[in-house]
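K.L.:
For reference, the structures are reproduced in the following blocks.
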Structure P
Amino acid sequence: MKKINQLATEIFSQILEKMGTQTHFKFYSPGCPTLTVEKLYRIVTELGEGTLYSLCHYGKLNGDPMREPEMCFLVIDSRIEPTDYKNLHVCPQMFHSDSYGIYEESIEIENSAIICFWPLCQQKHCLFANHWLLLIREHGYLK
């Protein structure tokens, strides 16, 4: 499975740190949509036990909530120290955009286990996630 790059991993680590032990957390930045992070469930992987997280900006269209975008990430955290980013594996699992009608899974999970993944789709998700996480930091969500 493909991981996001090191800078994006460091940013994701900051999100996890601010989230702490909570299962649901909201980040705010003036003039930007709320960023919601949810801890979903545990996953069994070849690298050990992981956790699935959802990262989502919600908007509204005609009063209905819209995910713009939502991504799920499989996180396998084998760090000994908080800055040991080589042992923090953050792999995109899903991309969803309501306004564009897109729902893509690059890792298929069934019964809390990975059953297959699509490398080309996951590479595309990694590129988007690397850019999006950088924008999250630049827009001040982690201050």
Structure Q
Amino acid sequence: MSDDHSDLSARLQRLEDLDAIRQLFIDYGAYLDAGDFASYAQLFDEEEGEVLLGPIGRAKGRAAIQAIMEKSGAGGGSFHLVTSPVITLDGDRATSKVMWTVVVQGADGNATTSMLGFHHDQLIRRNGEWKFLRRKGTVEIPSVYQGPAR
């Protein structure tokens, strides 16, 4: 009987971990789109969090991550869609790969895809919370975005 209980506990923990990591992806896009870079930086591990975002640059530590995002001019006027997550759990660590798509308003006023790429993540659970340890973004289709339609 105890084996059934531990199996059920392990399965429940796995589902909770996957859900928490998926929420991290959703929050990432929402904070980025809102230009809330202070909340965005809090998604990264306090001790070792690092972001590598191609032309935007590389930053380690929450203050540096917030600063690089503020300097990038990202946020506002765009909508990040995070899809196709592949998550591999390993205790208090995980890896993931997600596709991201940036949608903006085109010159004709309609939604248009601006960029598409992938994030390759290393994640850590510290103090019961999942955070990005390292997030590396790659661009598969570069930006053609020229700013909001006027």
Structure R
Amino acid sequence: MKFFTHLAFSFLTGLFAIDFLNITNSALFMAILLLSSLLPDIDHPDSKIGRFFKPIGWIFTHRGFFHSILAGGIFASAAYLSLHNITIVTAIIIGYSSHLILDAVNHQGIAFFYPFKNRLAGFVKSGGIAEYVLLIAFIGLGAWKLVYGF
């Protein structure tokens, strides 16, 4: 999936999480969540975030380790051990998971339980029409949620 689709989906999930979890600092929560939704692509040297960490993309295969729940757990654990802030950890978990969920419906799929190679793959082609339909739906639902608060 593309950068904007990941941001739109994570923003939408964040809006629901704020209500469901009664988050008090919603601006910080959303900022961390949106950044975390991009973290799995740190292993792709041409991604928006991977451009800043090119050596990671040279060492790791895209849609390998960083596209697993193991990597997400490591990021969340490191944040908890260093910051002791459950709101930030929750934002990391939700943002990271939103990325994994979207990439799991992509036709390339991901190995949730890396290093085990069993991949979960869907039907959506990155940059294809189905992705753009999803992007428009995520933006529309997010706008609806902001305006009407359903």
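K.L.:
Thinking of P, Q, R, which structure, once helix-only ellipticity at 222 nm (-39500 (n - 2.57) for each DSSP H run of 4 or more, over all residues; to 500) is computed, gives back -11000?
P.N.:
Label of the originating structure: Q.
K.L.:
Then there is this: Match the computed value 3.7 of distance in nm of label points 7 Å out along Cα→Cβ at positions 28 and 116 to one of the structures P, Q, R, and report its label.
P.N.:
It must be structure R, since only it matches.
K.L.:
If relative contact order in percent (Cα under 8 Å, 6 or more apart) computes to 25, which of P, Q, R did it come from?
P.N.:
The read-out comes from structure P.
K.L.:
Something else now. Given a value of 18.0 for mean count of other Cβ atoms within 10 Å over residues 4-11, point me to the structure among P, Q, R it was derived from.
P.N.:
Label of the source structure: P.
Every read-out reported here was derived from the displayed coordinates using simple, explicitly stated rules and does not represent laboratory data. The shown structure was predicted, so the numbers you read here are calculated from the model rather than taken from an experiment. Cβ atoms are built from the backbone, for glycine too; each structure is taken alone.
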